[in-house]
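Structures follow.
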Structure I
Amino acid sequence: MRKSIQFLSALPLFKLAGILFSGFLFSAPAFAQSKHDTTSYIQTVDIKTGTIDTVLVAKGDFEAPNWHPDNYLVLNFRGKIYRLNLASKQLAEINTGSINKIMDDHGLSPDGRYIAITAFDMPTSSNLYKFSMYILSAAGGEPKKIISQDLSFWHGWSPDGKTIAYCGGDFANLDVYTISVDGGESKRLTNTPGLDDGPDYSPDGKYIYFHSYRSGRMQVWRMRTDGSEPEQMTFDENANWFPHPSPDNKWIAYIAYTTDEKQNHPFGKNVKLRLMNPETKVVKDLTPVFFGGAGTINTPSWSPDSRKVAFVSYSVN
């Protein structure tokens, strides 16, 4: 979900955004602009040619495309999940039963049969906000809750479909955890000062890629799936977020802020998508700089054939 909307001064800016107030999901540029001022450009980029195709231009702030094997994208918009048919360009809401405050931390199981979602729960009597993870059929239906930890944001699914990787803990120190798709006890994989977030499995099941602030700048890291052998993968002046391995395991796509945003992940900044060879760590630009940030590529968005990446750019009037 969005990492930098200030809605309570007592909470840091690590992970909060897209928060629901008075029945509306605020996930455009916080309170500086109304969500009605935002236009979303749902796009794909070919990793070999760099060709960018605009699939749909839509009013409002659509976020976090996932690419289904049946040639449609899954996106969230104002608390709901939608299917965007890439052939017909038609949008259709996916039934999520009683859950209607869905964030942009969602993604498909490896076989495409299920969607994991993160939903925002209204404040409790102690005025604490909760974010829970659920799983539902990709065709729609009533979601099943996986975990009700106060802060749990889905980000990755293991290649065998049995384990989920997520960002959780508390706002003072969010870390990477894993949990069975059937629920139960979670396992903490990182425990360093600052934000560890955005975990996504490599398709061979050897690594979890994530972004971390442990070096003093947000960079891409990876570790073994048990949390061992952490390794820094990027070393540049950008603020690098959300590394996603390609299905063929040859590339890592991620979003880079051209300015140092510290531990924040704001909307409405100059960003670009970049492509890294995980063996050589050589990085190249996948897109020119564009207006985006939170919502652009929060979750896995590779095409099943590893040829394209889906993302969202924005404009604000």
Structure II
Amino acid sequence: MSKLILSRRAALAGLAAAAATPALAKAPMMGLSRPSHYRFTLGGFEVTTLFDGAIQLDGPHPIFGQDQTAEAVAELTAQYLLPSDKMEIGFTPVIVNTGDEVILFDTGNGAGRRPNAGHIRARLADVGLTPEQIDVIVITHFHPDHIGGLMEDGAPAYPNARYVTASAEYDFWSPEDKLTGGTERVAKLTQSNVIPLAEKFSFIKDGDDVVTGVTAVDASGHTPGHMAYHLESDGRRLMVCADAANHYVVSLERPDWHVRFDMDKEGAAAARKKLFGMIAADKIPFAGYHMPFPAVGYVVEMGPGFHYVPASYQLNL
């Protein structure tokens, strides 16, 4: 019998044995995974963005481009390969360690307030911090996804912190006459999450410093006292823009288009153009609360608005 016939028989026998052997179990699917934080230096500051979670919902129209047709918004988003009927909104608070104090900008949604969000205190553990180590909490405005995490289980979530917000924001949401009508939802959360901490609040206006190197910048329109914050250390700069722009394509490329979340549509549009015009002119990075995580990038002027450029390695150098 030839060696060729033997080798064929051996091969066939091997295949038969393999077929009779149970297949090894496949690895289980692990599900969606996202990074929890991004940290970089800014001069003598250390800046960390924290992923509080995200929600998926219908849109962008009519939430974004509320005064436009669905077709106009879809035409714009299609240029960036985005679907016209679904979108995601993420939530990204910012921590700044100045070397003397740890500042948290906004507290996220709070545990249990909505699915797939409310993870800030867990994220703190990821970056080596505890709630007790937060010295200052800056609230950019009083929408629920920013003040929801101030209180947990009826107690202050950050027991050693002092609090800073715009006087115009507090004065608008805190009166009891806001507890009915269109302001009811936010006013009720203000009563439960902000008012109990009122004695620890400091109230600021445009141009005031939270600490040296952290300056309030009026960005009202989204809410009456909405603030951005300009950071500068050793010549390095960053703008914390909060909700001045809530969609990285629609809000920035068409800053005049109305957004459902903006209380003063024209005022918010004016704030977007002014704030991002300065960011583009000075070529500085910004952190945007609802930008795609890690929520840090740049803008360049383009057409009637601005084009978003996500940070890649610039801030790692």
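Given a value of 3.7 for distance in nm of label points 7 Å out along Cα→Cβ at positions 151 and 255, point me to the structure among I, II it was derived from.
Values: I: 1.9; II: 3.7.
Of the structures listed, the value fits II.
Assign the value 3.7, calculated as distance in nm of label points 7 Å out along Cα→Cβ at positions 47 and 79, to the correct structure from I, II. Before the final figure, lay out each step's value.
Numbers: I: 3.7; II: 2.7.
Only one of I, II returns 3.7 for distance in nm of label points 7 Å out along Cα→Cβ at positions 47 and 79, namely I.
For which of the structures I, II does the calculation of distance in nm of label points 7 Å out along Cα→Cβ at positions 119 and 231 return 3.9? Please report the intermediate quantities before stating the final value.
Numbers: I: 3.9; II: 2.1.
Working through the options, I get structure I.
Thinking only about FRET efficiency 1/(1 + (r/R0)^6) of positions 55 and 223 (r between Cβ atoms, R0 = 41 Å, to 0.05), which of I, II has the largest value?
On the way: I: 0.75; II: 1.00.
When FRET efficiency 1/(1 + (r/R0)^6) of positions 55 and 223 (r between Cβ atoms, R0 = 41 Å, to 0.05) is computed for each of I, II, structure II gives the biggest number.
Of the structures labelled I, II, one was used to calculate P(r) over Cα pairs in 5 Å bins from 0, in percent, for residues 87-142 alone, giving 4, 17, 29, 26, 15, 7, 2, 0. Name it.
Values: I: 4, 17, 24, 22, 15, 9, 5, 2, 1, 0; II: 4, 17, 29, 26, 15, 7, 2, 0.
Answer by label: II.
With mean projected area of the Cα convex hull in nm² computed per structure, which member of I, II shows the largest figure?
Values: I: 14.5; II: 24.2.
Sorting by mean projected area of the Cα convex hull in nm² in descending order puts II first.
Using the calculated result 0 for helix-only ellipticity at 222 nm (-39500 (n - 2.57) for each DSSP H run of 4 or more, over all residues; to 500), pick out the matching structure from I, II.
On the way: I: 0; II: -7000.
The structure behind it is I.
Values in this text are rule-based calculations from the coordinates and carry no lab data. A quick note: this is a predicted structure, and the numbers were derived from the prediction, not measured. Cβ atoms are built from the backbone, for glycine too; each structure is taken alone.
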